[in-house]
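**Student:** Each structure below is given as C-alpha cells.
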Structure I
C-alpha cells in the first residue's frame, strides 16, 4: 500500500463524512487498518490517542486482534463527555467475537445505571445505551460490517448491524462515569477476541451514513492492499472470506495470490480441474471453497478436524470428501494427474486409499489412485492393478501424472520416478478422498488437485512454498 493511496482513501472518507454532516460527531476515532505498524493503527483520526493495554497482534489488511483474555484499548474518551441523549459508538469488525460468553466490542459499565456498550454472547448481541437494562437477543453484527449504537432522544436508541438499523424503546439514564474501552467495556471483566478495523465514539449521528462511509473506506484500503493481485486469486479470496465469515490476513492473501500467479506462470492452472487449498482459510467451510472446479461434498468432518496450518485430517470411519464431475469436459485417458500435499501420515500397517477415481462401467477401464501401507505406496493412473513402490509413508507432495499411453510419473519426497505401466481406460469421473469402499484414510492434507497432465516438479515447488508461507503467516 502506497502512502499516497492511503492518504487518498482517508481524504475521501473525511470529505464524505463532512458532506454527510457526520464528521463533527466523531469525537474519538481510529482507523485501525491500512497502516504499516500497530503504532500507526493507534494514531487517532480524531480525538485523544487511545492507550494500549496488551494488544499486540496487528495486520494491516484487517486491523487489531483482541486476545479474549485481558487486552483492550482505553479510548481516553469519557462516557459522559457526550450528552445523555446525544451519543454513538461504533466498531468495524473484520472478524467477530467467537466466544459463547459475554464479550464487549466497546463500552463502559456493565449493570450500573447509564451503562453503554455493544457486546455478544452465543449467537446473539446485547447492548445498553445510557441504561442499566440490556436489550438482548439482537442479531450479532456480521464480520465486514459496522456495528453501532446511537441515541438521540430520551426514550429510544438505535442498533445497527449488517447494514440495517433497528430502533428500541429504552429510557435513558445519566451516563455511567469512566472512559470508554475498546475490545472490552470499562467495568466489565470480559474481553473481545474480535479483529477490529475502526472505532468511533461521539455525539448522535446518522448510522447509515457512517456505515456507508466506513465500509467504503475499508473497501478502498483493501483494494490498495490487493493492487496487482491476480483476479482469480481475488475471486477465490472473496469466496473464502464469505464462507469464513471474516476477512483473511494480508500475509495469507499474499500467499494465495503468489500461488495462483505462480501456477499460471508455469502453465499449471488450466490443468487443475478440481482443487482445494485445505490450509490457510480461517474455517473448515472456507477450506472447502474450491480453488478450481466444483466444491467437494464433505461427509462427517467437524471444525476440530481442520487446522489452518496443517490442513484437514481424516478422522476415520465416515469422514471423506466426494468429488463429482472432476473433469468438466470429460476425462482424458492419456492426460491425467492426482496430487496430494500430506502434512501428517501414520505408519499404519493396513492398506489405505487416500484418493481414488473409480473404475469405469466398462470392462477393462482403468482407475487412478494413491494408496499407502506401512511399507509401500500403491498407485494407478488410468490403469488396472496396483503398481507398488516400496516406500514408507511420507509427508509433502505425493502425486501421479500420465502424459502418454505407456508410462506414468510418480512423485514423492521431492523426486520423481517413471513406472512403465500402460493405460487401459478412463474412469467415470467421480472421486473420493480419504476413502475407498469401507476403508478410510487418516492422513492430514493441506491441498489436493485432480485434472489433466502437468509438470509435477513445478507443482511441488508452488504448493510447498504455499504451505510454508501459511505456516509463517499464522
Structure II
C-alpha cells in the first residue's frame, strides 16, 4: 500500500460510516413505534372506542345486521374498520391488545409500499441516494408528532385508510393507463372511503392522476370516466342517511380555512424540527406549523412551475407528486371546513396529532418530486454558480441536521407516551375496581351514566376487561 491509496481508503470508510448511519435512521423510527405501542397502548375501552360495545352486544344477542356495520359514525361510514374490529373481538373476546397488531401492520405496510416505490425509482443509482430518501420517509412516517395514532387502537380508522390510500396512489402511478392498476386502485379507494371519509378525497387524486397521465390531458379519457363513475356511485351510496351538521355550528371563512390548511400541512415538519406536544390532548401553538406549511406551499409551486417540462414527462414520480399533494390539500380543506371554527382553538386545531398522518402527504409528494429529478439528472439547476460546488456538502450537512433534530424530537416525545401509560393505568383501575370509582371513570367517557351502562354490558357479555370472568 502506498500513500496515494490512503485518501481513497478514507473515502471508502467514510462512505461505509454514512451508510451505517443512514440505515440506523431508517430502522430506528419503526423500532421506536414498536416500543411506544408496547409501553403506552390503551388496552381498555376509551372514549369513542366504546362505541364497539353495542356491536358486540348485538352479535352475542344474535341480532347484528349488515346495516349496523354500515351505519354512520359522525360523518363517516367505518364499515371496513368495524368488520376487522368485530371479527378480531369475537376471536379474542375483545382483547384490545390484539388490535394493535392491525394498527402496526397497517403502518408498517404503508411504509413498505412507499419504500418499495423509492427503491424502484433509484434502481440504477448509488445506494446512498435512495437510503437518504428512505430515512426521510421513515422519520416522518413514524414520527411521534402523530402519537395519537400510536397509542389508541381506535386510530386504526386512520392507519387503515392511510395504508389503502398509499397503496392505491402508488399502484396507480406505476401504470395509470392500465385497467388492472386502475381497478386495484379503485378497490383500495373504496375500502379507504368505507373506513374514513378521507378515502373519498383519494378518488379525486386518482382521477387527476389518470387525466394528467394521458397524452392529451385536457381531454377526458376512458380512465377519467371510470373514476368519475366511481365517484358518482360512491356519492349516491355514501351520503344519504349521514347526520346533518347542525346549522348553528360556525363554518370557517376563507382566511381561517387557509390558515388551518397551512397548519395542517406544516405540523408534520414542525413536529420533527421542534416537538411541542406535552400530553395526549391539545396541540402545539399553530404559528410555526403554519410557517412550515407556507414554505412547503412555496416550494411546491416553485418546483411545479420551474420544472413543468419534467412534469410533462408524466413519470410515476411526477404523478405521485400530483396525487399526494392534491390529496393532502383536499383533506386539509375538508377537515378545516368543519373543524377550523369548531371551538376556541380555531385554526390551531389543525396541529392536532391525529391529522399529521395525512398532513405528511405533502412531504411525500415533494420527496417523490425530488427523487424523480435526481433519477433523471434534473437536480443540478437547483444549485447555480458557486453553490453548485458546495451542493453535496450542503445536502450532507442539511440532512445530518435534519436527523439530529428528528432524534431530539423522538427522545422528547417520551413524556407523552409516559403520560398515556399512566392514563392506561387509571383506566385499568376504573374498570377492575370492585367498587365504582367516579374519580377514575371520568377518564373512560365523559358520561357517568354511559360508563355505568357500558361496564354492566361488558360484564354480562364477559368481554373486554371482564373476559377472564366469563370465558
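**Student:** Given 26.7, 84 as the derived value for Rg and Dmax of the Cα atoms in Å, which of the supplied structures I, II does it correspond to?
**Tutor:** It was calculated from structure I.
**Student:** Compute FRET efficiency 1/(1 + (r/R0)^6) of positions 322 and 410 (r between Cβ atoms, R0 = 25 Å, to 0.05) for each of I, II and report the one that scores greatest.
**Tutor:** I
**Student:** Could you tell me which structure in I, II was used to calculate FRET efficiency 1/(1 + (r/R0)^6) of positions 82 and 162 (r between Cβ atoms, R0 = 25 Å, to 0.05) as 0.50?
**Tutor:** It traces back to I.
**Student:** Assuming 3.0 is distance in nm of label points 7 Å out along Cα→Cβ at positions 314 and 402 as calculated from a single structure, say which of I, II it is.
**Tutor:** Structure of origin is II.
**Student:** Sticking with this structure for a sec: If helix-only ellipticity at 222 nm (-39500 (n - 2.57) for each DSSP H run of 4 or more, over all residues; to 500) is calculated from each of I, II, which structure is the one that comes out at -22500?
**Tutor:** It traces back to II.
**Student:** While we're looking at this one, here's another question. So Kirkwood radius over Cα pairs in Å, for residues 98-185 alone, computed for just one structure, reads 14.2; which one of I, II is that? Show your work: numbers first, answer last.
**Tutor:** On the way: I: 12.8; II: 14.2.
Derived from II, not from the others.
**Student:** Any idea which of I, II comes out highest on relative contact order in percent (Cα under 8 Å, 6 or more apart)?
**Tutor:** II
Read the figures in this text as sums done on the coordinates, not as results from a lab. Bear in mind the structure is a predicted one, so any value in this text is a computation, not a measurement. Cβ atoms are built from the backbone, for glycine too; each structure is taken alone.
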